[in-house]
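Since every read-out is calculated from the coordinates, none of them should be taken as a lab result. Predicted, not measured: the structure shown is a model, and the values here were computed from it. Cβ atoms are built from the backbone, for glycine too; each structure is taken alone.
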Structure P
Amino acid sequence: MRLKRFAALAAVSVLAFGAAACGGEDPGTTPTTSKFEAGTTMEKLSTAGKITIGTKFDQPGFGLKGLDGKPAGFDVEIGKIIAAELGISADKINWIATPSAVREEVLEKGDADVVIATYTINDKRKQRIDFAGPYYVAGQHLMVRSDDSSITGPDSFKDGAKKVCSVQGSTPATNIEKFLKDKATQLVLFDVYTKCVDALKNKQVDAVTTDNVILLGYVSQSNGAYKLTGSKFTDEPYGIGVKKGDAKFRAFINDLLEKIYADGRYAKAWTDTAGKFDANVPTGPAVNRY
């Protein structure tokens, strides 16, 4: 009897070993597959089923953290579209705040898989990271208090009497410098734009400068306290930051941008977000496949 029982157990063990050797999967697991080329960022993210996206948390219309703790805006919607194309649902996106000064850093460290944060493409930044896009072209502008008629454009700062606020590490902060008589006393820098808006409210500065569509968001929320003055004085092509050298991921995003320009997803993303401040749906700019 003992010999028969041992033989039966041995047979079960052999069958189990054979099934494991042939199938290679735990019966309780479902293998994850990806439609993307093995080894690419797309394949890794798709297989993982999650993605980390860096964006701004302080910019109405593009990336603003809501009462629910989640960011909302045009950049956020573009991020959701990229995630969806990878097969990743919106609830599997990990959003992290990426103020201007840290955008390259989070990509280099691998803290974010992609950065979509009103991120102007320029040659200096391209030394550290790569850009897909552009997907939008903004223009730098000035926001002042509604009762202030003394500032009509960037030339108004050349006499050295007025102060302007922007954020550390931003293109607008660099651009405004050439209009200042004394950078040390006239240019006030913070880490986020909401602090600039507070400084304008408290009359610590005379103007805030960044891209027009961002400022329009602050104007719309100010109950008439602020206005834009003059006209835009730069062009700012917004790109989507990826890790340096990741050409396949950049090409994937560029292909997707061209796709959503045509299928209506780009227009809907704008209308639902920044379009509340600027109803003119932008024409998707030609991507730069450098």
Structure Q
Amino acid sequence: MFLKKTSQYGEKQNVSYLNGKIRFQGVSLNVYSYLVDGVLIDTGAQSLHQHFKPFIDQADFDQVFITHFHEDHTGCANYIEKTKKVPIYLDEKTIDYCAKRAHYPLYRQFFWGRRKPFLAQKMPSEFRSRNASWDAIPTPGHALDHHAFLNRETGQLFTGDLYVMERTKVVLEEESIPTIIQSLKRVLTYDFQEVFCNHAGFVKDGRKALERKLNYLLGIQHEVLFLQNQGNTPEAICEKLFPKRFPIIKFSRGEWDSIHIVQSIMKENHVINS
């Protein structure tokens, strides 16, 4: 079993990036690392180290900000810690986790490699780069420690995994759609136009794309609750709203699945009504 690994270097709106890609059978995954004004945002995956290494080696940066702890975003942080001697910032909730040997399912290790331990510092809510002021905006839902980063001078928003795609069809088991909805509402209170996603890349008309994603998720939430009130089970609702079975569902043995979208909405509704 061989993974096909490729990468693409580029620049968009004065933001440099490396996009690492992995393909295996019917599953294709990718992840971006961004460099702007002396700030490196996310570090790529350990399995793509040979692709991200030249980008990191040649990059001129003096601080690293990580959107969240997942291994495709933190995989080369250990290498940066050893070679660059610059501060790495992460939400304090996952600093201890990332300082230890990583544990996650084998299929994720297969794709992304085994993330090595690294030492991070507590992420500030605001910070300065060489020529700009930034906001680190809490945007949980995909991960408990997730942040988006806004360059106030340029109006560029780096969204990690908050966007990914407009019409979400599958999510991780621990994700919460209601929490993602609140995070989208939060970032939309800020002044930005350009969006850089860590999987979709540069998102054209970024603000409008995030607004459309928010409206889509609000619509899904409404449909789930309507069908629940009619007495449908989570499985029946999932079959009605998400009939397609994506390859990642089988490959991840259900860690990624459409049913988690439904269950997270029903769970939140149960908590509110308890």
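Things worth noting here:
- Label whose coordinates, when relative contact order in percent (Cα under 8 Å, 6 or more apart) is calculated, return 23 (choices P, Q): P
- Among candidates P, Q, the computation of distance in nm of label points 7 Å out along Cα→Cβ at positions 79 and 207 that gave 3.1 used structure P.
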